[in-house]
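Enquirer: Listed after this line are the structures, all set down as structure tokens.
Read the figures in this text as sums done on the coordinates, not as results from a lab. Quick caveat, the model's predicted, so the values are computed rather than measured. Cβ atoms are built from the backbone, for glycine too; each structure is taken alone.
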Structure P
Amino acid sequence: MLLVRHAQPLIVPGVCYGALDVAADPLATRQAAQVLAQQLPQGALMVTSPLQRCELLAHTLYGLRPDLAYKNEPRLAEMNFGCWEGQRWADIPQQAYDDWTADFWQHRFGGAESVAEFMARVASAWQETAAQVWITHAGVIRALRLIESGVREVHDAALWPADAPAFGQWCELGGELVDFR
């Protein structure tokens, strides 16, 4: 299974935008789609986050490769950071970070979704889909790589993986991060 990250979002750097539905750069999306289209097997099924930065990539791929099929999967959306969505990370009070790291697994950073809830929805999507390609977000890819490796709970924020494909890149589940460009 390929795990594809959307192209560069059109948002000011340093802004929290997990579940915020921001657009992706159209040119970067097109470039990523052109490279990815050459990698996908004939008739591959893609599932995509419903956020427009992922949908644009799926739609662009379909335009290049009409043999591909895709459908939206809400469980592939990025983690929801609630009231912190759209705020600059630097403007979020330190106490909010401290509360989250003190109870990383159960705390709802921003009041919307905990890491436990996030990983549970990603795990349920993984168990129920036969798709060969996921078009999604860095957090979802990190969570799925943990789940696939047997990790079911992450209580320490320091254990959350830092590595994920760059914008417009992808990796294979169970494999290393690969830059196909």
Structure Q
Amino acid sequence: MTQYAETAAENPERLSTLGGYAILDTPPEPGFDGIVLLARAVCAAPVALVSLVGEGRQWFKARSGFADRGTDLDASVCRHVLGRRDMLVIPDLTRDARTRANPLVAGAPHIRFYAGAPLIASNGHGLGSLCVIDTEPRPDGLTEEQRECLQALAGLVMTQLDMRRTIVANGLS
């Protein structure tokens, strides 16, 4: 893990913000599931995830095309989005120093492309990303329209998270 990604992932204030959403390890929800289906379709990608970076792990609130519910941080590309305000696009994960040794790159399922739009709480802390992944490198990354759509969908994930937090806080669930 790079020093910056390690520091951002372990930031106690960021982890407290994430904890305030009471979202980790909750069951699937249609609003989040629909967003990953749209992200996958818009970006023509085999995988889309709502990835939340917790303490020592990343957990997927929603996933399409990926069997696991989460991974250890050493297998997380999404941790590199923490602290960013803009999208992270890595056209070939095998050629990037941050990701070439990642177990999901070096071994099965041999992921090669990553694009992640940050999920940023109102206090500025990054919670994770809405990402798309491919098993083929994409030298051209995403089109401008795909980038805009992925960022808009990440905004919808944050809207869902904020609404869900309000409902839980007010005992309306």
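Enquirer: For relative contact order in percent (Cα under 8 Å, 6 or more apart), which of the structures P, Q scores highest?
Expert: When relative contact order in percent (Cα under 8 Å, 6 or more apart) is calculated for P, Q, structure P comes out on top.
Enquirer: Here's a follow-up. If you rank structures P, Q by distance in nm of label points 7 Å out along Cα→Cβ at positions 81 and 161, which sits at the top with the largest value?
Expert: Checked P, Q; max of distance in nm of label points 7 Å out along Cα→Cβ at positions 81 and 161 sits with P.
Enquirer: Okay, moving on. Taking mean projected area of the Cα convex hull in nm² as the criterion, which structure among P, Q has the greatest value?
Expert: When mean projected area of the Cα convex hull in nm² is computed for each of P, Q, structure P gives the biggest number.
Enquirer: Any idea which of P, Q comes out highest on distance in nm of label points 7 Å out along Cα→Cβ at positions 65 and 137?
Expert: Checked P, Q; max of distance in nm of label points 7 Å out along Cα→Cβ at positions 65 and 137 sits with P.
Enquirer: If you don't mind, there's one more thing I want to ask. Out of P, Q, which structure matches 30, 14, 9 when semi-axes √(5λ) of the Cα gyration tensor in Å, for residues 9-96 alone is calculated?
Expert: Source structure: P.
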